[in-house]
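Where a number appears in this text, it was derived from the coordinates with a stated rule and is not lab data. In this text the structure is predicted, and so the values were computed from the model without any measurement. Cβ atoms are built from the backbone, for glycine too; each structure is taken alone.
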Structure I
């Protein structure tokens with residue numbers, strides 16, 4: 001992180017799991033981090049990070065709502081003077097009895113809800129945040145995709161896999177539009193990461209999955225957080241439109 005001024009970061013879906021890990025890492029690197037989530041637990045998470053000495057603010061809200069996305073970006077820019085780093089991490093992956101919902105059993109309302117949270121929210125926040133980044137001449141957008149967007153998905157349902165695939169395509173287009181102004185846009189495609197969402201699949205599924213990972217373990221939030229921290233740094237200024245696979249070698253593209 002630059003020491004010239006404090007970067008302002010916004011991380012969605014950050015009440016717990018991967019999002020919280022990303023928020024803590026960016027805060028440890030010197031950023032003021034605004035964490036958002038649809039669940040009230042995000043406020044307690046912000047207090048815990050603040051108690052560790054980090055500079056953190058919590059906002060409760062749903063990225064699927066356009067008005068909230070517009071107001072949240074405006075609020076961050078108004079209260080903190082800028083929004084330098086945007087991490088679109090919020091996501092949902094509906095399951096039934098711990099298993100993916102088959103296409104034949106997926107109703108349109110559920111499909112649309114997944115897309116509203118997983119990709120429309122990212123689109124809206126990027127649309128609102130990147131113009132000011134371009135004017136400033138510096139900005140970092142990191143979008144969290146998924147291994148299910150890169151290869152066969154045994155656990156993720158069709159809506160989740162499709163929405164995360166859309167995230168990669170969207171990020172490439174945005175990267176091409178804002179690159180000349182000092183703004184980079186990249187994706188991270190995590191494999192199985194220890195988190196509340198991952199736990200729904202169950203211990204048996206995790207053990208079977210680990211047997212196929214070259215490094216011999218599932219990931220932890222810190223693995224994704226470290227990748228985000230790099231992509232959000234000055235050192236990653238020549239990387240844009242890329243998708244980094246953080247899977248322990250499960251997927252090698």
Structure II
């Protein structure tokens with residue numbers, strides 16, 4: 001069984017919370033062009049509405065009955081929300097046709113967000129669809145991400161140089177002045193705070209180049225103005241991605257050797 005909930009935006013006002021919570025708020029029918037908003041189209045409508053309307057889809061009165069159905073559609077949304085059973089059987093038929101039709105109508109309604117974030121970030125939306133299963137998936141994905149980050153950290157924890165490079169790229173700090181224990185502790189903290197970023201950086205095939213560029217910027221061999229990365233009077237990249245391409249190009253080996261030689265004199 002699959003259930004979703006239609007919930008409403010929390011009301012703000014000077015009235016007591018009990019009154020605001022008890023206010024009856026409805027999602028009403030709206031028109032798109034000259035037709036009421038529909039939850040289904042064509043064959044899908046016939047498939048699901050045939051079990052709600054009193055006439056078969058091939059009846060001459062079907063178009064009018066379908067239009068009336070959607071024109072009269074509304075949903076009262078109390079403070080706690082409305083539960084809708086949107087389960088489909090093995091044939092793709094809704095177990096609860098009315099709940100399913102209401103859900104599909106809400107999905108298309110301009111006042112209903114596909115989730116809470118969508119409602120909060122889109123003007124005019126006063127309701128949203130809450131899917132508990134979606135929350136479970138998101139939570140599980142976070143757990144998997146953290147587990148993957150933990151496994152990767154264990155793999156690289158014996159490689160001090162790689163840990164230094166990852167920490168430099170993630171934090172832009174000078175890792176040369178940190179002890180091995182500080183590097184490991186700091187990187188572990190970054191991994192816990194930003195597991196996704198940690199994985200992306202640690203698995204980056206251009207990690208060595210990226211870390212080298214960060215060090216060259218830090219030591220002043222390269223300059224960074226906005227996103228641009230500059231060597232003396234030459235812009236070697238409009239951003240980090242461009243600079244990596246420059247460093248990977250064998251034609252630039254002479255300029256790179258000069259940068260590295262200068263870095264050694266600073267270090």
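Tabulated data
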{"quantity": "Ranking I, II by percent of Cα pairs over 33 Å apart, the structure that comes out highest", "calculated": "II"}
{"quantity": "Structures I, II, by mean count of other Cβ atoms within 10 Å over residues 27-34: label with the highest value", "calculated": "I"}
{"quantity": "Which of I, II yields 18.0 [mean count of other Cβ atoms within 10 Å over residues 59-66, calculated]", "calculated": "I"}
{"quantity": "When mean count of other Cβ atoms within 10 Å over residues 51-58 is computed for each of I, II, the largest belongs to", "calculated": "I"}
{"quantity": "Test item: relative contact order in percent (Cα under 8 Å, 6 or more apart) calculated as 21, pick one of I, II", "calculated": "I"}
{"quantity": "If FRET efficiency 1/(1 + (r/R0)^6) of positions 35 and 147 (r between Cβ atoms, R0 = 30 Å, to 0.05) is computed and equals 0.05, the structure in I, II", "calculated": "II"}
{"quantity": "Structure responsible for -13000, with helix-only ellipticity at 222 nm (-39500 (n - 2.57) for each DSSP H run of 4 or more, over all residues; to 500) calculated and labels I, II on offer", "calculated": "I"}
